[in-house]
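Given below, in the form of C-alpha cells, are the structures.
Please treat every number below as a calculation from the coordinates, not as lab data. Just so you know, these numbers come straight off a predicted model, no measurement behind them. Cβ atoms are built from the backbone, for glycine too; each structure is taken alone.
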Structure P
C-alpha cells in the first residue's frame, strides 16, 4: 500500500530535475577526462561561479558606456479643470476681471543631454577589466578545485572497486579453507570445531564483501552527484592510473606551480584589481567636468475661447471709448486737431479666427522653450576626511592582497616540496607493501600445505590468511595513497602530471 505513493514521489522528483541533468547520460565506460568534461557542463556549483564571467563582461561594457553622454527624453499630458484660480493670498483672477475660467489641456516634451567626466570615469574601463580578470581567475580556481574533487572521487571509485576485489578474494579463500577443513574432517585429521570456525570465516567474509560492494555503489553515487547528474546511472571507470616511480624535478615543478597554481593566479589578479581601486580612490581629489543641454516645449489649450473673445471685445470697446475721448479732447483745443477715425476700430471675424487658431495647440503644436547650455567645473576642497579614509582603505586592501600573494607563494613552495617527498615515500611504501603481500601469500600457501599435512591447527591457518588479507589491503591502501598524493601535486602545479 505504501509502494505506489513512494513511486509517485520519485517520479515527480525525476520530472522536476533539471533538463540538462536528464539529457546528460554517463558513458558505460567512463574515463576521468569524460568525467571532468561532464562536471564542467553540469556541476551546479561550478556553473554558478562561471556565470560571474558574463556579469564581469557587462561591467566592462558599462564602464565604457560611462564615457558616453547621458540622454533623457520625457513627455507629458496635463488637464486643469474650470473655476477660479488663486495666484496670491486673497487675490483671484476673478478680482482682475477674468472670471469663469475654462478648463485647459496641456502637453510638454523635454530632451536633455548631459556629460560628466572625472578620473574615476576615465579609469573605469581599466578597473573593470582588472576586476574581470580577477573574476576569471576565480573561475579558473573553482574549475581547478572541481577537477581535483572529480579526480579524488574517481580514484575513490577505483579504490572501492579494489576493496571489492580483495573482499571477493577473501571470500574465495575462506570458502577454500572451509572445503579444506571439510576434507580434513572426512579423513579424521580435524574436529568439527575446525569446520565451524571455517564457516564463521566464510560468514564474516560475506559481510565484508557486502559492505565493500555498498562502498563501491555509494562511491559511484557520490561521483555522479559531483558531476551534477542523477545517481541512478550505471557506469564503469575506464581510466587506469599508472603506478610509476616519481622522477619529477622539484625546481621545475616549483616553476610550473608559481606560474600556474590557480589560487596563486587568482590572488595576483585580485592584487591588480586592488591596484586599480587605489587609482580610482585618488580621483576624489581631482576636479570633475559636467556639461548639460536641453530642449523643451509646451502647449496650453483652453476648452473654450469664449472668455478670450470676450476679453478681446472688451479691449476693442475700450479702444473705441479711448478714441472718442481723444477726439473730444482734440475738439476743445484752440487749434483743434483732426479727429481720429474711431469707426475703423472694431472686433472682426479675422481676430476671432486668430484667437481660435492660437488656442489650437494641444497636443503637438509646441511652443519652443529657450535653449539651455551649461558647463560646470567642480573642484573638491574638503569632505570630512572621507576621501583620505577611502584612499587609505584602498591602499591597505592592496597591501593585504600583496601579502596574500606572498603567503600563497610560500605555501605553494612548502606544500610542493612536502608533497613531492610524500609521493616518493608513498611510492617506496607501496613497493614494500607489494613485497609484504607476496611474502604473505607464500606463507598462506605454505600454511595450507602444512594444514593438509596436519602440521598446524586451523587457527594458525586463519592467522596466515588474515596476515595475507591485511598485506593485500595495505598494498592497495599504499597505491591509492600514492595516487591521492599525485592528485594533490597536480592541484598545486595546476597541470596534469600523469
Structure Q
C-alpha cells in the first residue's frame, strides 16, 4: 500500500524447501540460461496459479512450488523431465493445436514465444533459481505462525452480523463478530491482504492483495466451506479496494497501474476496465443500482464510471487546483442512495452526491454535500452504518490512531476514541449499528459501543507465538 505499514516477522509452521532440485544458492544461473524465477515463474503466475495452487489444486496439480510443478497432477505423469522437454507433459498441455491448448483452461493459450521459453528452460535442466524468500511457505494446512501481530488493513462484518473478516499475512482471519473465536483461516497466495469484503448474501468473500512488486490477486472464497472458489491474478503489484455489485455477480477493484477493473465473481472473466485516473486506484464502490463504479485515487480525485460501457462520466470531486489536498484513500456508499463518503490525506471526511445537477464551473465543488470535523492525520477508512444514520472514520498521525462517529445528517459527534499504540486503517459498523470494529498498526481489532464510545473488547485475531486451530 502507499502508506507505510510494514508486516511484522513471521516463521513458517513446518514448511521448508525440498531436496531434489537445483537451488539458487547451489548453482547460480549461467549467462544465457533461462531463469525460472525471473522468466518462467511470472508466466505460470499470471496464467496458471489461479487454478493450480494449494487452496485450489485443479487436477490435483499445484504449480506454486517447484517440487509440485515438476511432479505433475492426477494423471501420474511427470510434468517436467529435466533436459527433456519432449517427455515433459507440461509442454504438451501448454502447446496450442489449432489455436487451442489444454492449459490454461478457459483462457487464451500461451504465446509461441512463451512456450518456446519454457521448452528452453526444461532443455537447460529445469533449474530453480528462486531465492528462498520468494518460495511459498504457507497454505491451508500450514498457516502462518505469528511472532508479532500483522498490521490490520481490512475489517468487514458479514451481513447477518455473525462474522468478522480480518486481514492477516497470507490469509484472511474470520472470527465470530464478538471476537470470541476464530472460525476460519483462509490462506492463499497473496502475502499482503488489502481488502476483504463479504458478498451481499454473506456466502462469499472477495479478497484483494498480492505480493508487492510481483503480483496482484483477487480471491473469491466460499466462507462456509472455507474453500477458494476463484483466484484471478492481475499485474505485478498488490491491488486494492474490493467491492461487490448489488446482485453479487461482479467484483470491482483498484490497481497501482492507475486502472480500475471488475471481474465476474463466478468465472473470473474481466468485464470492466478503465484508466481515467492518473495514479493508484485505492478503493471502489458500486452505485445503488450497480450501474456505475465510483473510484478514489492518490491523484486526489473521485471518479464516476458507467459500468456497462466502461466509460468515464465525471469527476465527482472538484478538479480545481488546490481544492483537494492529497490523495483519497477510501470511499463508502450510503446503504440506500448515491451519496458517497470519502476520506484521505487532508483528514476531513466528506460526503458527495454522485450525479452532478449543476453545470461544472471553474472553481466549483458543487457535488459536495457535507464536510465533517477533521481527524488528526490522514483518514484511511470510512464506513456507513447499515441504516445510513451514522458515519465513521479512522485516521493515523505520529504513531497514534483515532476513530470518530458522526451523525450522517449533520456533523454532531457521537463518539471519539484514541489508540496510542499505532494508526488505524480500517473501520466497519456491526450489522445492527450498535458496535464498531477497527484495526490498524498494532494488529489488534478493537470493538466499541457506538452510543457510549466505551471500548467493548480488544483482541488479536491469532495469538502471537503459537499455531491456532479454527472452531
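Assign the value 78, calculated as percent of Cα pairs over 21 Å apart, for residues 232-359 alone, to the correct structure from P, Q. It traces back to P.
Which one of P, Q has percent of Cα pairs over 20 Å apart, for residues 72-295 alone, as calculated from the coordinates, equal to 65? Of the options listed, only Q reproduces it. Ranked by mean count of other Cβ atoms within 10 Å over residues 192-199, structures P, Q are led by Q, which has the greatest value. Here distance in nm of label points 7 Å out along Cα→Cβ at positions 240 and 264 was derived from just one of the structures P, Q, and that gives 3.5; the source is P.
Each of structures P, Q was scored by relative contact order in percent (Cα under 8 Å, 6 or more apart); the highest score is held by P.
Which structure, out of P, Q, was Rg and Dmax of the Cα atoms in Å derived from, given a value of 23.1, 72? Only one of P, Q returns 23.1, 72 for Rg and Dmax of the Cα atoms in Å, namely Q. Sorting P, Q by distance in nm of label points 7 Å out along Cα→Cβ at positions 80 and 184 from high to low puts P first, with the largest value. One of P, Q was used to calculate helix-only ellipticity at 222 nm (-39500 (n - 2.57) for each DSSP H run of 4 or more, over all residues; to 500), giving -23000; which? Among P, Q, the structure yielding -23000 for helix-only ellipticity at 222 nm (-39500 (n - 2.57) for each DSSP H run of 4 or more, over all residues; to 500) is P.
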